[in-house]
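Some structures to go through are shown next.
Every number in this text was worked out from the coordinates using simple rules, so none of it is lab data. Bear in mind the structure is a predicted one, so any value in this text is a computation, not a measurement.
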Structure I
């Protein structure tokens with residue numbers, strides 16, 4: 001999943017998203033205002049649901 005985010009303090013963004021992820025998930029900035037989340041052992045449907053939740057979370061802040 002690649003997230004393009006609205007202007008928000010990066011540290012705050014990282015805190016918001018990391019609170020929603022599992023310890024095995026990896027959240028990383030891949031360039032500019034784009035971020036990626038690696039979700040090991042996660043079915044596609046569940047990953048898509050989480051992706052939308054993260055987009056909504058970012059857009060609400």
Structure II
């Protein structure tokens with residue numbers, strides 16, 4: 001067994017992905033509460049999560 005295993009994700013990547021999920025779910029919930037559309041809410045959430053990954057990577061980077 002390897003006593004020093006390599007982590008699957010770095011702390012930097014885990015933080016960015018966690019924050020992207022939080023932002024995506026928040027935007028999706030807010031979109032659903034205002035539009036009442038099951039089609040628009042996940043699209044808005046995915047778009048916000050994807051955009052936030054690039055922005056947070058450059059800000060936290």
Structure III
């Protein structure tokens with residue numbers, strides 16, 4: 001996914017795609033666990049956090 005975004009100019013050239021993929025995977029895993037197990041974190045919060053992270057890659 002990140003390679004495709006990078007190919008279209010959505011990821012800054014200075015970014016290490018492999019490292020960013022690992023970070024994104026960890027973020028998604030953690031956000032999903034919090035959304036499932038927390039009484040205060042929601043799927044919407046997780047989606048917003050992931051979207052903000054992806055926007056920050058540019």
>> By the measure percent of Cα pairs over 16 Å apart, tell me the structure among I, II, III with the highest figure.
In response: II
> Thinking of I, II, III, which structure, once helix-only ellipticity at 222 nm (-39500 (n - 2.57) for each DSSP H run of 4 or more, over all residues; to 500) is computed, gives back -26500?
Replying inline: II
